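None of the figures in this text is laboratory data; all of them are computed from the coordinates on show. These figures come from a predicted structure and were not determined experimentally. Cβ atoms are built from the backbone, for glycine too; each structure is taken alone.
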Structure P
Amino acid sequence: RQCAPSVHPATLAAVVKTESSFRPYAININGSRQLPRQPANQAEAIATAEYLLANGYNFDSGLGQINSTNVRKFGMAWTEVFEPCANLTAAARVLTECFVRASDGEPNDQAALRNALSCYNTGNFTRGHANGYIGRVERSAGTIPAAVVPALLPDGQSHEPA
């Protein structure tokens, strides 16, 4: 929660499982090209990202698969992109911005969340539905184990707020 307090941990876990399978050095080139292999460590990931950026590729990096455009927009260094907490903070920023926009005029939080997930994946509220991304995140959400130890609540509070 400390890295991404604005996003429910189960939602973020489902996104990360879908995006990178929890691999902090994952890099995916958008389009038909693929890397011959995934980076094995942070140094390889940074070198690969710098090469791709210098050669004009559009790509996604790290746990939350932060798009190279957002890396520049957020002023992130590549060391941050491949640092788990910083990457999750950026992922939460993108998803939260999408959710705020998706919630405008949409009273159903789950419908707004699905539209926000589409936005996270594609930049708009519809293409992520059409390309199957929403279904993949929903399936990932169904495989995240529930916490065994409950959240510590402030004194006098008996249940977690919705």
Structure Q
Amino acid sequence: MTIDASILPHWPLDWLVLGLFAATVAIDAMRGGTRRAATLSLAAPLAAMLYLNLANTAWIGTSLTSLQFPGAKAALFAAIFVLLFILIYRIVPSAFGSGSFPLQAILAALSATIILAVVWQEVPALVALYPVSPWVHTLFGAPHSLYWLVGSYLALAFARR
């Protein structure tokens, strides 16, 4: 029996994706600083808040009810997220773009990954596009999401020091 045959079937795909995302953010943070991780961590919850409030917005809310395809709603969330990411990236000082130490990079990567996991479950269009596994839902779901967000922002603030 090989390692692949014994371990990989038992791990949900969510954990592998979250691990790859965390590794990518950590490598980027070590190379270029924690600026992008901080920007992503700020833009994701703001994008979720704006997306969830679009249905109640005058003139826009009525046209959004015609979107029935989950991919279109997810694309709308992605557009809001990219726009906010660009805006917040321009707001955050460029001095935060210098390289970071491994501990700072790991903290920034874990913070960004946790925030992404929490936000993914809060946006119905993303859940309809890809529902997370029960493990991820139990760990990062609504009963614990506030604690995860506060802890992630505290860790990110420590990493940005």
Structure R
Amino acid sequence: PPLDYKSRGLGVPLVFLLMGVLFVGGAYYAITGHIGWRVIWLSLPFSLLASLLLLSNELRDLEADRAAGIRTLSVRLGRDRAVRLYRLLLAGVYLTALGLYLGGLLPGVLALALTLPALWQPLRLLQAPPQRRQALTPLTGRLYALFSLAFLAGVWGLSP
């Protein structure tokens, strides 16, 4: 490929931009013909979640990627710092949502509380041995899906 972003450690940051801000903003623009800061702000939790999903995959495959000479972001950071980045991105998802609420962009933020139980399994797996970390990516994907549904409910004001 012209740019092998995976082995350059650029996957997670590029996914943040491409699968979050540009994906959400582009879809909004395609439907409405315009884009504003509100849409960009509302896309940030999804940018973080998309990055988190890729990072979970990198953490799952860390040892195999290192052995194969694939220099993903997680390989470059090392396991401990990659785990810290996972936790930081996860906290960022919820802190960004709180900021959106405080800024008046997400009225039903309480709907996101329904996703909190889905946090614990992936967080526990971060310290698990490699063979047990296989479930990290599907569990992170499940959290992404649950958060997305709760976020939509929050945007529509359907909060408990």
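Quick notes on this structure:
- At a computed -20000 (helix-only ellipticity at 222 nm (-39500 (n - 2.57) for each DSSP H run of 4 or more, over all residues; to 500)), which of P, Q, R: R
- Which entry (P, Q, R) yields the derived value 47, 39, 20 for Cα extents along the principal axes in Å: R
- Computed 5, 24, 24, 17, 11, 8, 6, 3, 1, 0 for P(r) over Cα pairs in 5 Å bins from 0, in percent, for residues 16-63 alone - originating structure among P, Q, R: R
- With relative contact order in percent (Cα under 8 Å, 6 or more apart) computed over the structures P, Q, R, the top value is the one for Q, the highest of the group.
- Looking across P, Q, R, the calculation of FRET efficiency 1/(1 + (r/R0)^6) of positions 104 and 120 (r between Cβ atoms, R0 = 25 Å, to 0.05) that yields 0.95 traces back to P.
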